[in-house]
Structure I
Amino acid sequence: MGQVPSDDAPYLLVGNGRLSRHLQHYFDLEGIRWRLWARAMGQPLEGSLDGVRAVLLLIADDAIEGFLARHADPAGPPWIHCSGSLSTPLATGVHPLMTFGDELYDHAEYRRMAMVCDRGAPSFEELFPRLANPHFAIEPADRPLYHALCAMAGNFTTLLWQHAFAAFESRLSLPRTALYPYLERVAANLERSASPLTGPLARGDCRTVERHLAALAGDPYHAVYSSFVAAHRAVAREEAP
């Protein structure tokens with residue numbers, strides 16, 4: 001890749017989706033200059049590349065490699081993609097390990113998020129010398145596994161909680177807010193406890209598990225519950241002395 005301009009040069013953010021809006025806000029909070037290019041602006045990309053420190057490609061994963069093949073110039077500024085699962089020789093991967101909602105976050109929240117980078121590529125300090133985020137490097141070949149674990153931990157649990165909220169309200173006439181303290185304690189125990197799992201799986205209470213599965217008959221999440229039981233038992237067998 002080409003030479004990196006001075007620290008005062010702006011970053012070019014390509015794409016104006018949710019991640020881009022969060023990074024725009026974070027850069028503003030840090031006093032980091034940036035400019036934006038999005039296809040909807042109706043202007044050619046090439047005119048936005050002059051004098052930028054680096055290009056952050058913030059578009060859908062499936063579109064990244066094709067976009068890079070059309071636009072990335074090895075003699076130009078460095079290109080950075082933020083996909084968790086993709087590795088490509090045309091850009092350096094820097095994945096913000098965070099979930100990005102509709103609302104923008106405060107400064108401290110952005111500074112806490114870890115950045116997971118490609119080992120053997122330009123370092124986080126080289127690419128973002130003014131950001132102090134914790135950062136780590138993994139082999140590019142490990143990105144699919146890394147991102148699969150992130151998706152299971154974050155996205156899959158979100159689906160479970162959304163299903164519980166909906167069923168509380170529609171089937172039990174209970175407010176979703178009744179679950180909020182439980183949700184907060186689950187998250188706190190995961191952070192602070194060496195043995196955070198509670199409930200029938202932790203106790204080995206097979207009859208309760210059977211009653212749960214019977215109650216979930218016809219529910220799309222019956223198969224999910226069964227899969228979790230099977231996975232938990234398989235891990236327990238592997239870890240048994």
Structure II
Amino acid sequence: MKILSFIKSFHFWKHLALIMLAGLILIWITLFFLRLYTFHGQSIEVPEFSGMTMDEVKEMRESRHYDFTIVDSVYDNTKTPGSVVSQLPLPGSHVKKGRAVYITIIAYTPEKTKLPNLVDYTFRQAEAFLETHGLKVGKVERVPDVGQTVIKAKYKGKVIPWGTELNKGEKIDLVIGKGKGGGEVFIPKLVGKSREKAHKLINEAGLNVGAEIFADPDDTVSVRVIKQSPGYEKEKEVNVGESIDLWYE
């Protein structure tokens with residue numbers, strides 16, 4: 001009876017209410033600090049860091065929200081050493097503050113590689129093999145020879161032996177035979193193409209790049225072909241090894 005009377009008393013319900021209130025307050029405090037710790041429900045957009053040096057990245061106001069880790073470096077002589085070339089998470093991603101951002105930068109010094117032996121390789125085989133060694137095809141010179149394969153390689157205008165150590169990213173000029181009897185090939189359509197693409201099409205056709213005329217001599221990269229000579233005509237052929245002159249703008 002005493003227990004039943006106590007349960008019905010004001011003091012019992014008062015203490016029960018206080019205990020429940022204290023429990024709710026404790027749960028609220030726990031959830032509040034948990035939200036602060038995990039930034040629950042809060043996310044920020046990752047900005048674009050590509051092209052910036054790490055010093056420039058760290059000067060950005062937004063950079064204080066991230067933990068940057070450089071995971072790799074690649075060499076590219078057309079870009080600023082130390083600049084960001086890729087990032088993860090990608091620009092535009094939504095992440096929590098304090099998220100690690102993994103950065104790949106342009107190396108300050110180039111990696112080394114050796115020129116592979118390309119003798120008797122066709123142009124396409126040689127191009128693919130050079131790419132696996134981090135090298136690029138420069139000019140292609142077609143000379144009289146019974147085969148239509150690589151005879152020798154040049155670097156900066158001079159013949160170099162196979163196995164020569166070079167910086168990755170360098171351009172190698174190839175001397176390739178015209179083949180027995182020469183033969184004829186179709187002229188590729190080059191107007192509207194970038195300089196790099198035009199060179200590639202000319203080389204693949206078994207022709208040589210001739211004179212190159214630029215509307216702006218200071219810009220030889222972001223240009224496109226506006227004229228070629230000989231001009232493109234459907235099914236028009238020229239001898240293997242002939243040169244095509246290009247005008248750019």
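Ranked by distance in nm of label points 7 Å out along Cα→Cβ at positions 31 and 55, structures I, II are led by II, which has the greatest value.
Taking 21.0 as the value of Kirkwood radius over Cα pairs in Å derived from one of the structures shown (I, II), identify that structure.
Working: I: 21.0; II: 24.0.
The value was obtained from structure I.
Among candidates I, II, the computation of helix-only ellipticity at 222 nm (-39500 (n - 2.57) for each DSSP H run of 4 or more, over all residues; to 500) that gave -7500 used structure II. Source structure of the calculated read-out (distance in nm of label points 7 Å out along Cα→Cβ at positions 199 and 223, 2.0) within I, II: I.
The greatest value of mean count of other Cβ atoms within 10 Å over residues 71-78 among structures I, II is that of I.
None of the figures in this text is laboratory data; all of them are computed from the coordinates on show. Since this is a predicted model, take the numbers as computed values, not measurements. Cβ atoms are built from the backbone, for glycine too; each structure is taken alone.
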